[in-house]
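Below you'll find a set of structures to go through.
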Structure I
């Protein structure tokens, strides 16, 4: 199909009505060591003797959480309508029927069903009353809501059933370790397991009578000890797990425990890893990747040809960082390949609005699958009005990028392609400097876009003093960019969200490329956060620039160069909604033409709903 160029003046700078939500953090202090500690808490009874603990009524909530949206002070409230709120709700991303959701917890595959547990407030669309929500799917896309899995009903989790992870034992047993906040506001680790392992839906969970199984060791503050990982089996036959903490205020650390029975634990010498200046680590993830880049590995995989990814969610900045390195299973220490890109100071899992991610090994399809939480960027007042807040990303596969050797590759699971409907193709569309080209595709609110860009040969012999980042957004022109897509835009371009590449000359004469999302003009509303997201993306000499973009109403997920760099964002347009939403190509470079080849699919809804239990007339 042909696209007709529409020549406009290059994007002009317009001051954003939004504000920047997070501040950077400074690197301070030097690495400190921790004393080896041993913690024993539980009676020495065999695993088979674990007895059921009947559930009690839920506990009370306490206070507010930093996971809640920051206040948008001094911003006049926008007059949102129910139609606008209805449009914002996603069609094929997972989110509960109503109320608040945050971290993904304990994802797993069991007897034909994928399970997702998640932090959930059953009562309001703001953080609090944290329980474990539960949903199942045959394909990671079409989800069915189940009853709550765990509620805060014990002294050791009365102030919240917080995040945790699942571990499969060799005999098929499933153990869930999770953080609870006690009646004295201490973070402790607890054990739970299915009441009936033969139940494919895993409807009922039992809490171990000996909980908590771990308490904060000496030197760790009672509120800095949380989010245990999936355990891995060491070469000595004992299990290890790590969890997040901090020491001396700013030293982010991951503690390592070993256990033979998941009741008695030993805190190993030192830490798995620590990075000064990164603050509290939470939702730590630790998993192996094959350096051939072609297969995923079980969490316990060790040996030659394997590296390990260490990821931490930084509580101070609400950003997920990762690094690739080497794990020594004898000393239980992890070392980054590149100390300059260590955890918290280098690569991000996602350069947008994304947090608390967690992977699991899908034994059904032999792949590692990544979940991540996408928070709102509007106000809590608006969330209470619409009755819901937050969603999860489309699950992503994770592999090691053996072409660069420096990063992971994230890609939407193949099952999302089952939602593709009508497709439209555009081949080698010329986009001249300063032009915007409309793409006639009809409805543009639920899309899967695959785009490839060719630019004229670049003369990078002359360097410039340009800042090497996403700049001031799509209005910030340079010789070679930005160029890309305008999603969820209205016909007059008064609201739009650019997804773009920005190639720049580095001081050494090389070319660096940044992949970015600019939400500063995504909405006319003043009471939403609007900023420019993005990061550097490696583009090899024999590669064309390519991106994939999933558009689903108020959520946009963008993947560059096969998933080397990913940016997720939330947008809240007031006019570019329903039939008014359009899609455009743009080129804001000052010196090069761009040719774009695209395939665009309209996406169906995933029709997420309650599980159809027999006799349930509410379904």
Structure II
């Protein structure tokens, strides 16, 4: 089957090569994220984290960046430990995480551990809230997180070397190299992080023990321009992570260990055609986990081969049609599966249409169908529209609307776990609707950009593991959940004479995630889902003068319930965090100092697991330009 799919993709490529002529646009940039072009998201927002945030949290995992730039909440089982996402009131398995057009969610659990993704391994991070995230595949009810490593044939030859040290034995090093010529482009990102992680537990005054972690990896991309209209590229990302599992406060200090190994590779071929664009790719992925509790060992491994072909055509001057086919072969090995393994093949076909109705109105339509043996999967439609209400040189106001119907296939664990898996599970489904108003204003020294979004998402057949009459836990479709809310974001930028600049960003989100129906626990009906804060706010302030900058980051998280009956006694109290940093950037250098949790706040992101108090970091980066 794999060979057949690859032969089909190769035939498509050869046939379309015949269409090349001198009028075909040149291919100057490589964009390896071919699935989320903005023109196919007319009704959606695309959030790009502030460069100040990615720089400040460069030595941390990307959850720190995402928390500061969106309404996303993370359940973290301690400092540097397991970190899972809650996006717009949905579960961790209802958010897609894509790297260069490939979904990298764990196929056994259906989710991503964000503690395994260091910020410095990724060139660009994007957040797609709500409906438009379904472009990346099934299960993206809350949204999608896009991780990109792009290449450019115009990139200067450059090497960056960084060393960062901090409290609790923290050390982080990375080397980034990039460059190009007329035919070749490359990007190399290597990193190594380790920490003893022996911080003081503010609640007890004791020292946190047995919570050390380390990670290292390399993310390598190479591109070759065959001619001005076509190129190939190869990307390889290997990540190796080890950690001692942090214990809850007051529990046994036994040393539990976990090792994660991730290999992600893909090869892409891109070609500009006279009236369109072809993108063909194939990838191979290995995810491996080894968990040790005293003498007990838990191990799994997932091998995955995925291929796709995208063909985009331009017509009638302002319209585009994209057809995409994808094949996914999955092999999962787990001692807890029947026969120790699970095999599955998935196929999908997708059509996307976008264009201009008139100069002020854009539209986008998607239709996606997936086939998985023994699964009843619905068609997934999407419709989005944007309208420029005010379109002046200094003032713009735009209205966006979108709606989608999406689904999530039960995970491999849900279906294949020995004696507990449920092969009769239905796919979760979600009907999402949202509306947003975006404005941009330019004054003499000030730029203001603001967005307000309202969303409504009804999820049916919500899957949850519950005990059976034989006291064996098994997954069932037992819930209906309604998530709705409002998100507000405002950016300010003041530019003054003498190279003086002030920036700020304010965000607030209200998220109601309510259980509407429950077959097992009627007492949770009408209650807020656990680990979903109703209120969250973030703020960012930056002052820059010449090559000095001062940045502050603020997070206010409301009460978080940890029990289905929303008990105040067992809930996590609201907390307010402040991080500050001072950066000096003389020629080819960047030297920064950071203080995190300045106010020494005691807080929890998951019940019982301590987080550190005030801590410090020093970072030095040297850039070498190669001529």
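With relative contact order in percent (Cα under 8 Å, 6 or more apart) as the yardstick, tell me which of I, II scores highest. Answer by largest value of relative contact order in percent (Cα under 8 Å, 6 or more apart): I. Of structures I, II, the largest value of mean count of other Cβ atoms within 10 Å over residues 536-543 belongs to II.
Out of I, II, which one gives 0.00 for FRET efficiency 1/(1 + (r/R0)^6) of positions 272 and 336 (r between Cβ atoms, R0 = 25 Å, to 0.05) as computed from the coordinates? Here the read-out was taken from II.
40, 28, 26 is what came out when semi-axes √(5λ) of the Cα gyration tensor in Å, for residues 208-519 alone was calculated for one structure; which of I, II is it? Corresponding structure: II. Which structure, out of I, II, was distance in nm of label points 7 Å out along Cα→Cβ at positions 560 and 592 calculated from, if the result is 1.3? The value was obtained from structure I. Here distance in nm of label points 7 Å out along Cα→Cβ at positions 248 and 440 has been calculated and equals 5.0, so which of I, II was it run on? Derived from II, not from the others.
Bear in mind these aren't lab numbers, they're just calculated from the coordinates by the rules spelled out. Predicted model, so just to flag it, every value in this text is computed and none were measured. Cβ atoms are built from the backbone, for glycine too; each structure is taken alone.
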